[in-house]
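Q: Alright, structures below, take your time with them.
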Structure 1
Amino acid sequence: MHYFVTSRIDRLTSAIELAEIKRLRLFDKLQTPAKIVTRLFDPNQETIWQELGISGRVINLQDYFQRLSANQTGAVELIRQMFSANKLKQQGLKGFKDQKLRLEVQLQGKLINYVTYFDRWGFTDRRDFYYRNQISYSEFYDDGGKLITKTYYNNNGQGILTYHYRGGPDNQPVLTLIQLFYHACWLQFDQEDQLMAYFLDCLAKNDSAAVFYSDREDYAIRPFKLMRKPAKRYVIFHSIFTENAKANGKLFPFTEEVFQLGEKLNGIICSTQQEKKDIKARNKDVPCYAIPVSYLPNELVEQKTNFAKRIPGQIIAVARLTSVKRLDTLIEAVALIHKKLEFVDLKIYGYDDSWNNYEESTKLHKLVEQRKASSYIHFCGYQADLTTVYQTADLEVLTSDYEGFSMAILEALGHGCPVVSYDINYGPNEMVQDHLNGRILPAGDFGKLYRTMFDLLSHREKLKFYSQNAPQSMHRYQEDQVQKVWEGLIVKAETKIQV
């Protein structure tokens, strides 16, 4: 079995997890068994997996040890039992004792989401979280509302996994101890990385042909190092590997740890030939492979585009609202162009980045207000399926400081949407062919960005030419081509380890 290791898969499914899901389907076509492994638990994960079509294809750490099954008792009856067992007077979803609130139920649809218990003084004592109407875990708090312990239960309601917390800087809880009851024995871990390593070892113990791929270094690299079972391990870089995106730049801390894994690592996988070259120049000991993190359906690459469906002047940007995407640059350029071409419209698709309390999102919204551009610059939020957007836009623009591999460029060109991008590390210049399917511009050159966009939007015959060439120019990224590259690596990965 091949295991793709990540943090979690939530409703705002990121590009990394979407790439994992596409990889699952590609491995299916290669008749190679594969699953996604998640380290963090999400109470809504089963519903999310079903919506994404990967139910039964994900193994979660906590769920693996819990072995929970769905509770067949309905939420209404479960709530009645709670109030009855605690001898509480029920008022809707609240339970009272001596006229004091002691229990409150929160529903999500027809299922119980969580139940909060209050002590006789009104302090929150604990909160029970439910998974498929079965109690999954409880959080216990002190009288200041700070987390003390988190306990996960098995199918019999017995605590089998407990995280212990103590006060830290700024009174924030710090994880100090983890206890796991497994195979009739209590195990103790000081850090989550140790528990994760044990979990991966459990998978490897039950699967002598296990191959692991880290899709998020911060959740898998240290566990890879701590593993004791002889399993193949690969790291997939989804972004740059140095802090300034330059080949000779300072390595990210986790990149340094990757390079130090030595024989614990069987290979590094990146998305572009240039990044492969740069990585090999910095680390000659570990094999490096260039495999695109995503691909296009064969039929999409082979189809003819219908330029008549495109909306004149419709610009799109597909990027989360974070400073590295430099969306302020694009907004400024569009605001200037709109003064001369009033039909121009910009739609930004991507979720708000919560970093620094949504500082960048707030800044971008204010910038649009300052330019009085809210009628033609729109924040459209995260959308799972952008097919229609790519099929009807005139132009997709990327102004990032750096990229690991831009799935937005891949999807846009696959659907015949021309792209204008800064020439940055990594990826754009391997997909965008200048003057054939779009334009590659000097990184950070605002004047060039403005003039190029203005020229293209003023002369749509150029956009039509780029649009017609775009799908066929992506031949190397179509499914069967990427599949061949993966097939070659899988043969190496499945070569038996000499113990």
Structure 2
Amino acid sequence: MSQSPSSALSPDNDWNHKLQLAQHMLPLISRLHRENNAVTSIYGRLLVGVTDIDIIKAHRYARRIVARELPLDDTLPILEELVTFDLGTASIDLGRLAKNYSRVEGVDLRTFLEEELSDVIGGASTLQPRDVVLYGFGRIGRLLARILIAREATYGGVRLRAVVVRKKGDDDIVKRASLLRRDSVHGAFNGTISVDRDNDIIWANGTPIQMIYSDDPASIDYTAYGINDAIVVDNTGRWRDRAGLAQHLQSAGASRVVLTAPGKGDVRNIVYGVNHGDITDAESDRIVSAASCTTNAITPVLKVIGDRYGVTHGHVETVHSYTNDQNLADNFHKGPRRGRAAGLNMVLTETGAAKAVSKALPEFEGKLTGNAIRVPTPDVSMAVLNLDLATDVEKREVNDFIRRVSTDSTLRQQIDYIHSPDVVSTDLLGSTHAGVVDGLATIASGNHLVLYVWYDNEFGYSNQVIRIVEEIAGVRPRIYPERKDPQDIR
């Protein structure tokens, strides 16, 4: 193993010491990505396009996960070894590798890594790209575009080729590009955007996005734009049943459809991490739904709690940010109460999320009730899970279990855990997880358990949608070290 720069530095917790180590890590991280298409992370916090300060913060982030800051002295030697391997496309968690290595004795680091990464050493370094089309370009559509552009640059597996909208004036493409560039909630686009008005193309970080103007999902010839075998992501909510969504499959060049709303009838509702393995190549699965943001937030948590303790009955109350289907000022609305001013009122309304859980977890059929309160915040919501269990539980044990699920399990991308006294909704803005359990708010009394689950109902949900798209495309990167089944966490 090469000489680590840390060997010549003081091992104390000095900022300059951390900074120097982080600066040595930067070119190694870049080299792994550039030459091997291998992406590194610290407990899932991606080290892509990062600065030295970002690297230090990622190591500090480990305190939320394993109750201590991860020393850069532990991860730098791992990076120095990784660049010497012939790695294939992968997502490599340096935090978990360091944690696992600390538990072994009598094995040198290189031998340990050869064993941990045996499946990816000497593997292929590229994924076959798959075309993606966004049908609709609203709140979710634009976030999906941002994520797809970033994912293509990171892994090369999915590529956004086109966006389909109804034209709303001569300056439509300029307005669409402007809305992609600036967002009042999620901030500025990370990169550059320009417009080719003659060819109806938005260029985003070098990616050409063809704007296709149409009001008929069945008559678009995607092949005319060089788009083939495309996954169409319908985020309009206009059609939610199989008959309506099947119109997309009549267009040349489209082969699969993903709906970003709860599906109706026999459309399979998928919560990534819970039942995405049920997706097949059968004709019936050419159309699937990504369910709702709330269903995605609560279903993974309910699954792990149900599997471990058993859930006999529960109620889900969501405190949800206002959405575009509410009125800004008091006016007529076809739905009860939603006509009242969204920015001034808490609005009691209904949610189908509780019932929808059983579409991904059949064992919850008839066990959950639900309701919702819309509140005057633009993004980030909370679900309160009020559960009766089959066994008595203690707060500390439940929190520790969920924390370990969030670090080491196959649901790590779906369930996050936070234990901080001053956390409020804006702190969860930009979370890529489906839901974040607030450990300080957990209540346990006998067999009664109350969990508070934060979720970015826009960005967290959009990341879940992209995971489904990547699963269908067959381009999900392998993750190392391999994660455990939540039921195996003790």
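Q: Give the label, chosen from 1, 2, of the structure having the highest value of mean count of other Cβ atoms within 10 Å over residues 81-88.
A: Of structures 1, 2, the maximum of mean count of other Cβ atoms within 10 Å over residues 81-88 occurs in 2.
Q: Between 1, 2, which one scores greatest on mean count of other Cβ atoms within 10 Å over residues 17-24?
A: 1
Q: To test your reading of the models, identify which of 1, 2 gives 3.6 for distance in nm of label points 7 Å out along Cα→Cβ at positions 145 and 361 when calculated.
A: 2
Q: Of the structures labelled 1, 2, which one yields 4, 18, 28, 27, 17, 6, 1, 0 when P(r) over Cα pairs in 10 Å bins from 0, in percent is computed from its coordinates?
A: 2
Only the coordinates and a few stated rules stand behind these numbers; no lab work does. Source: prediction; values computed, not measured. Cβ atoms are built from the backbone, for glycine too; each structure is taken alone.
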